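Okay, got some structures for you below.
Nothing in this text is a laboratory measurement; each read-out follows from the coordinates by a stated rule. Please read all numbers here as calculations on a predicted model, not as lab measurements. Cβ atoms are built from the backbone, for glycine too; each structure is taken alone.
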Structure P
């Protein structure tokens, strides 16, 4: 499953969205807004927007994960809108009969989410 949303990602509900049937391992990773020092000071918030078909890009990432690893399910979620420090930017999750594939798929998913061409990032420092 993939989703682009402006709504907050609720960690307590994410495991329930995953199909764990037949899985021996479920790995979830949340990326969060962190304070970074820049020219204008430290990060206050980040505005995320989309250009093009972000959901199609997420589908492509999910398909790559499914074709590369032995998985029972994948879940990729990407936030848009204004996100403050500590807010969840994205979720990459994978379930698999084995932990090696679950961890490797999640790691690749994280990498692909960070490099999405359809996501526009505007970091505001204050």
Structure Q
């Protein structure tokens, strides 16, 4: 089953050198998960200062600078993994460096039929026609 591990932390929770170490440790974790067939994707996000929120109300698109929610912790990145169950996903979440200074939310991913696979449109079409 796929799980999304959402990493929340304060914008200034870690220094630049700690951030660099976090990225290096996260890369090692991603490589380890990849070797075990558990890794799907992972990325840090740019600062919340770069966020733009979109809402549609009464057919009109409303665009606002910044994140939608005002909280002390913001979504800083994610891991998308394939785990056999919630216990394994929680174990992996505990290995994410951001868990030591913030929070890692673990959520099962709903799989909806006919959602395109990742990759370029031609790659998707070719994989579906096999």
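Here distance in nm of label points 7 Å out along Cα→Cβ at positions 13 and 37 is compared for structures P, Q. The highest value is that of P. Given that Cα extents along the principal axes in Å, derived from a single structure, equals 49, 46, 25, which label among P, Q identifies that structure? This figure was derived from Q.
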